[in-house]
Structure P
Amino acid sequence: MQERSMARFDNVENISAVGDGATRDGRNLWMVWGLVDPNSFGEFFPYGDFVGWEEGVKRHFDEEMSAEQRAAFDNWDVNYRETVSRKFTEDGGALSESHQRPSEFRLDESGKSLGALLLLTNRLLAVDAKMHELIESLEPGVHQFWPLRITQKKGEEYPVPYFGMIVRHFIDSFVPGESVGYEGSQELNFFSIIHSTKKAYGDLAVSKSMVAGNHLWRERRLKRPNILFSDELQAEMTRQGLRIPKHCRLKVV
């Protein structure tokens, strides 16, 4: 069964200056930012669900896949659907076939204002047209985007166009030895922040050499926060007035 949208991010953290330190390609790299996990429904994690996506995946499984292909998923379309949905957040490649890409997300509550970056069912990301343009200007061709209709409860179109987004860049920049306030281990190949506070985020360290030149990525081993982005991207979002989920600074070492 699908994991429905169940959470809300708070407002964006204010920017504050920090001292000299890491550099990116000869320019100042002041900070790296991480998204804070949601805790309730809202403008960044709207309550709703995809329209027709499950049915389309099942139809492809039943009618288009060979018997051998279906057997690889124990002849159960739900297993195939879960494999597809893992690509929303894991390094499993692009959603290369049209049935894999949700085409519509129906809001269960009408009249709600939405942010420029959304977290939808099964943790699929969506961005509005301005955010799409900004990300593409900084990292052209790196991430996957496709038109994703956002519709109101009665089916009317949301007035702002959106795109589904798969973050296609994964790196391993987390530095456990320079960090505190996390759980996990090298042996488990898994790390996660314990408390989602501004201070706790600031106690997590990422490698200067690994993040240099990157603007938006998912971490391979650090599962919370998992989506990180550059100060340049954050500053431009702020300049353009793009509303995104709450995010906090990490330290660069």
Structure Q
Amino acid sequence: MVSKACVVGEYQKKLEELATFPDLALTVIVPPFWRDERGVLPLERAYTNGYTLRVEPLAFNGQFHLHFYPTLARVFRELQPDLVHLDEEPYNLATLLAQHYARRVGARSLFFTWQNLLRRYPLPFEWMQTRVFKQTDYAIAGSDQAARVLRAKNYRGPLSVLPQFGVNPEKFLPAQVAAKSFRIGFVGRLVEEKGLAVLLRALASLRGDWELRVLGRGPESEKLQTLTRELNIQNKISFDRPRPSTEMPT
């Protein structure tokens, strides 16, 4: 498997579960870190039993569409995999190159997509996506809507709907102590497309006792805190730093 998402420690629990299958020898290739608008997300080693977690350098780290692993061809020649699971969207350079390297060593490949909005991309990304569609052996969509988008893009190969990562119900349970007020939580990047400003304006119209806790960081942080003061709801809202993935349900 090739997955920059698996730098997140809690996501690695799925890998341990996969590794319990007796007929599976699993190697997961990750970068040492991933960079985005939140900053640098370093590799967490939380669940690493039963499989090999292999760190390889990543070129153009932080460039969602253009990043790739320059050592991947050599790694595949060494490992001689039967199947390569590409935990990437089909229109990314990392997917196209990894798929090409997999074919060179005789391995089958599959990709994963979360995209639930139908978008058209300029060259060369539209071409890369078409190429990946033709060469892949399988696809996994994270939701029914993502599967519909994939079909609308003329992907005609085999497809399953399977969320990328789940929640451990034995670890993350509802609190046993009732909150004094109606409690709302937001966990994620503080960017415009997440819609947190919409949530703040909606909350400002609510009656009764409520509170909102925000865990995250991002370029919209200062703007959102200013909005809470403009709406006169700053005393009901707390902004806090992100938590380690092992303290969160996903």
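Since every read-out is calculated from the coordinates, none of them should be taken as a lab result. The shown structure was predicted, so the numbers you read here are calculated from the model rather than taken from an experiment. Cβ atoms are built from the backbone, for glycine too; each structure is taken alone.
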Seminar exercise, completed: Ranked by distance in nm of label points 7 Å out along Cα→Cβ at positions 92 and 156, the structure on top of P, Q with the greatest value is P
Exercise. If relative contact order in percent (Cα under 8 Å, 6 or more apart) comes out at 14 when worked out from the coordinates, which of P, Q was used?
Worked result: Q
For this session: Check the numbers for distance in nm of label points 7 Å out along Cα→Cβ at positions 188 and 212 across P, Q and tell me which is largest.
Result: P
Problem set entry | Structures P, Q, by distance in nm of label points 7 Å out along Cα→Cβ at positions 44 and 100: label with the highest value | Q
Exercise. Taking mean count of other Cβ atoms within 10 Å over residues 68-75 from the coordinates of each of P, Q, which one would give 16.4?
Worked result: Q
Exercise. Taking FRET efficiency 1/(1 + (r/R0)^6) of positions 124 and 236 (r between Cβ atoms, R0 = 35 Å, to 0.05) for each of P, Q, which is largest?
Worked result: P
Exercise. So Rg and Dmax of the Cα atoms in Å, computed for just one structure, reads 18.9, 60; which one of P, Q is that?
Worked result: P
Exercise. Which of the displayed structures (P, Q) returns the greatest value of distance in nm of label points 7 Å out along Cα→Cβ at positions 76 and 132 on calculation?
Worked result: P
